[in-house]
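Visitor: Read through the structures below before going on.
A short reminder: the numbers here are calculations on the coordinates, not readings from a lab. Please read these numbers as outputs of a predicted model, since none were measured by experiment. Cβ atoms are built from the backbone, for glycine too; each structure is taken alone.
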Structure 1
Amino acid sequence: MEYLKILSALEAPSGAESGVSGAIAELLKPFTDDVRVTALGSVIGVIPCGEPGAKKLMLDAHLDSVGAFVTELVEGGFLRVGVVGMDRRVMLNAEFTVLGKGGNVRAVPCVLPPHLQKESGKVPEDAEMAFDTGLPLEQLKEKVAVGDPVIFTPKYAELLGGRTACASADDRASCAVVLRALELVKGRKAKFDVIASFASQEECGGSGAHTAAFEYAPDEAIILDVSFAQTPDTPYPKAGKMGDGAMIGVSPLLSRELTERLKAAADRAGEKYQTEVMPRDTGTDADDIAVSRCGVPCAMLSTPLRYMHTPAEVTDGADIESAAKVLAEYIING
């Protein structure tokens, strides 16, 4: 959870990942000297196991978060934005930070009072939504330009029961899983040469994972992401149960053999897990990695998460630790 606390404070929406790539590169250095940031902003760390001819295992967790980009500066000091993955239903009640050319600028959404609404409860489209910075237009132009990234203002709240809420647990929670697994494996004999890939641009198409898989040509890959956790309006089995361990994916796109080996690793580690069925593709980096070059066998290990793509994504520390232990066991014994 310390990893998640550090990573969730960093500003890195999809397509503008430099705010987190440097920090992850530093966090990887205790595990390997072979760390680089790719042309697309992904961070790759290679940890050889020392065995000649060892298979290459890619661990993929995306480092970007949902966000937006400034599309227009409006008279009166207002902004308009184009959204990349943010849930518009909660945007009207959120705080935002513009990563402006002249430094960070806070902004709040403009909300029409209910007394003046002709249609209550309507979720506005991008073009209908404006944001208030508090600055006159001329002063705003000195700090913000069209194209500047916009994020939910980072916050990290500790809830009861070992759970936390933050704006970018998708997918910084999975980045934390990978880092914790490497911590658990350090100093032990691994079965694979590990390629730890913290991929960029997952929220806008998966190009970071696609290019990393093409370059490193792994023999197999485990994709770490988040999935839907149970709430009163999304009951089990449509969503996983928080506190019941990580979710192992089943999909036509995923390797059944690798998936079964991942389940066996969970059993050996003494960690319970849940099965997540995705009848078609997965909607994650697995879809891109699986078809890289001549194909890569993939499995998925996901952390249950509530309120995806909102400023308060909730995860359970026990699930994150459990996923890390499963992953570590797989790295050591396959």
Structure 2
Amino acid sequence: MQSHEGTEIVDRRYDQPHGLLDRLKHNVEQVIVGKSEAVQLCIIALLADGHVLLEDVPGVGKTVLVRSLAKSLGCSFKRIQFTPDLLPSDITGVSIFNQKVTEFEYRPGPIMANVILADEINRTSPKTQSALLEAMEEGNVTVDGETHELPKPFFIMATQNPIEYEGTFPLPEAQLDRFLLKIRMGYPTPVEEVDILGRQETVHPLEGLQSVTNVETLLELQQQVRLVRIEQSIRNYIVAVTSATREHPSVYLGASPRGSLALFRSAQAAAFLAGRSFVVPDDVKRLIPYILGHRLILKSDARLSGAVVEQVLEEIVRNIAVPISREREIR
């Protein structure tokens, strides 16, 4: 947000959490070079209590990004390698009969952690993928009819390779819709790649990474994000954009109300990360491609004619008037 003098308006009440989040971002960027936008988006998803799908080619740092963030947060971390023979119980855990007490006991699976790396999620069957649906939406898992609460915060970062199709199972729409953001990291520039070589010459920087926060602080930050104000005009703008995706002639399936809520929560988190107590329209516009892109399905004739989701969203944003925010002062 710009004041009349052109300087960023920052609510002084948000200085302390903003400084902490800035240290978190800097900490991750000691390992992840040249991907500031991807790191910020992951932190936004974390603050909004959502999940992230990282889709990109092998070797660009998807797994390292997840591990760096988990280590910086000081949270429990589990990595699940998704393979075609993985079973739902390998994720959620099992109930085993204890002969000493003559009753079944729950043995937790790797899902019982704060940060989950679901590596190559599209390599496992839809049946196993569905084991994550309840966890991602409701924050619990059900094993043998008994419901078990997941730890808080609970944050899934899944990776998938977009260029390998043999032995993969595309994520169904219901699964994709539960990811708050979909991010592509891209290749580093030549200068950044040289920097990466230098940082890993003797030891991987991930090994010396220290945590900058803890579970209790993170939960408190998530609660503070919910208090960030959003004007009615910006709420109307969010709904107008998502509604337009359902009416566009090139779109077969538009964004659901969950998409509107994802934009709402993410805009709050983006404003909070910027040190503001209110959302501005640019917070929403910036996040639209990452939040709605994976929620749209284009019609087959539109795809054959060369249409892509990014172009459709650009057209929608171009045709909807952006509200003028009235937030000009700190309250």
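Visitor: Have a look at 1, 2 and say which one yields -0.38, -0.81, -0.94 for log10 I(q)/I(0) by the Debye sum over Cα atoms at q = 0.08, 0.12, 0.13 Å⁻¹, as calculated.
Guide: The correct label is 1.
Visitor: So, one more: With distance in nm of label points 7 Å out along Cα→Cβ at positions 49 and 73 as the yardstick, tell me which of 1, 2 scores highest.
Guide: 1
Visitor: With Rg/Rh (Cα atoms, Kirkwood Rh), for residues 57-208 alone as the yardstick, tell me which of 1, 2 scores highest.
Guide: 1
Visitor: Out of 1, 2, which has the highest value for distance in nm of label points 7 Å out along Cα→Cβ at positions 113 and 161?
Guide: 1
Visitor: With mean count of other Cβ atoms within 10 Å over residues 201-208 derived from the coordinates and found to be 10.0, which of 1, 2 does the value describe?
Guide: Going label by label, the one that fits is 2.
Visitor: Quick check: -8000 is what I get for helix-only ellipticity at 222 nm (-39500 (n - 2.57) for each DSSP H run of 4 or more, over all residues; to 500), calculated from one of 1, 2. Which structure matches?
Guide: Value -8000 for helix-only ellipticity at 222 nm (-39500 (n - 2.57) for each DSSP H run of 4 or more, over all residues; to 500) corresponds to 1 out of 1, 2.
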